[in-house]
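In what follows, structures are represented as structure tokens.
What follows draws every value from the coordinates through simple rules; no lab data is involved. Quick caveat: nothing in here was measured; it's all calculated off a predicted structure. Cβ atoms are built from the backbone, for glycine too; each structure is taken alone.
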Structure I
Amino acid sequence: MTERIITTEAFLREKLKESPYFADHPEAGAYRLEHTFRVARIGGAIARAEGMDEEAMTVACLLHDVSYCHAMPDQASWREHGRVSARIARPFLEGLGLAPEVIQEICYGIAIHVDDQADFPGEATAFARTVGDADNIDRFDAYRLYETLENMAFSKLPLGEKRAHVAGTLGRLAEYRELPFATPAATALWRERIGFYQDFYRRLAEQLDASAGFAETGQPAPADCPRPDGRLLGLAGRF
């Protein structure tokens, strides 16, 4: 832990306190902090493995969602949050005494982490792309899996809808597994997380199949079953 990381964490905490939404929904503010700390640890681990500047990466990941201090009333404002976060981060980073080229790379990584677009010139280096990679990797782990099923009230769905959801999820996971990431370390971590999801959903599929009546055995789940809210998360930067 470095002084810059500690200072960045304090800045993040103070900025998120400005959010009117988090003031009314403290559980959402707590979640945003928890997610950010996980992303920062993932980014730091990738940086260590790849010989990148671990401190700079941790700082970048801590600031990637700092614009949640503002209200995001719609999808359009959400899509802007990487670029807005970069604008908030830049003067703070200058105050940390970082080199201009490091500040530029951090800000570019923050700006592009949502939709691969920045509003200023820059290069999508492996360092810059790792900010988004770390964010996406955090979308696939044990807590997110639990959260997805809880949010969609999976346990309350009819058996056919459960089976349809699981089948659809396994199909998307197979596609997600092959997505390119910026570094070998991020790719390995991503595939480990996706493999965990695949193993869980395969086991769940087997148990749901065994839950069907004998007359239903071998009958496919309905392919046109709508996906409830809380479905498997998509990927930032992968629209």
Structure II
Amino acid sequence: MSAWGVVKTVFFTGLTLAFFFVIWIYNPFAHKETYELPEDVTKIIEDPKAALEGRNLFKQNCASCHSVRYDGMYLLSVETKPEWEKILKTMGRPIIEKKEGKVQVKGYYLPRDVYEAVALQDLENLKASFGKVPPDLSTIYLARGPGYLYQFILDPQKVLPGTSMPKLFFPEYDKEAPQKVAKIVAYLRSVSEPPPSEKAKRTVMGVVTVGYFVIMGVILWFYRKRLLEKMGLH
């Protein structure tokens, strides 16, 4: 192999390793700021049963401004529209869950463009009230992490001064407020993160995919070498 070939091989190998390092180990674009979480709050956030309660709490306290399309939850004002059920069933994708050994439809995932078209007036009203459209929170747990979400929901102005997010929970008047917030975060975690079995499956798929590209790269390299030899260029 020529010196230039060695340089190219080293460069592209290093580039590939750096790519997977960023994807799997260290993402410089991810939110790195940490926020304190009491031990009892952490246990609630990691409890699947708390996530079920958190879903109801989210609907009661947050669904007037935020949607969670990955879980089939939309603005309350949109869900009251007469045509809503028909739109969901004709243009949505069923969200399947297993409960007590039975498979059932949990809700319907609606593509963003379809949802925004149906909810246009409702979203415009929210924008007029808050200055911008409150975001869909389907992936907010992955983007911000449990500490940020817990502290932000508990006291928005403390974490992000000037935010249009109102304070909904008051620990000084409601002793269960921290637990309620933790359950909402648990719910958002359950939407963003797949179950352990699915996580393991995705990890295996990732390893197999990387292995496939490595093996194919080696095969193509030797095949290229043989072609060059036949052409008298090697």
Quiz item: When you work out FRET efficiency 1/(1 + (r/R0)^6) of positions 124 and 164 (r between Cβ atoms, R0 = 41 Å, to 0.05) for each of the structures I, II, which one comes out largest?
Solution: II
Quiz item: Which structure, out of I, II, was relative contact order in percent (Cα under 8 Å, 6 or more apart) calculated from, if the result is 24?
Solution: II
Quiz item: Given a computed value of -0.35, -0.82, -1.12 for log10 I(q)/I(0) by the Debye sum over Cα atoms at q = 0.08, 0.13, 0.16 Å⁻¹, which structure among I, II does it belong to?
Solution: I
Quiz item: For percent of Cα pairs over 13 Å apart, for residues 100-147 alone, which of I, II scores largest?
Solution: II
Quiz item: semi-axes √(5λ) of the Cα gyration tensor in Å, for residues 92-187 alone computed as 37, 15, 11: which structure among I, II?
Solution: I
Exercise. State the single structure among I, II that was used to calculate distance in nm of label points 7 Å out along Cα→Cβ at positions 36 and 76, giving 2.6.
Key: I
Quiz item: Which one of I, II has helix-only ellipticity at 222 nm (-39500 (n - 2.57) for each DSSP H run of 4 or more, over all residues; to 500), as calculated from the coordinates, equal to -19500?
Solution: II
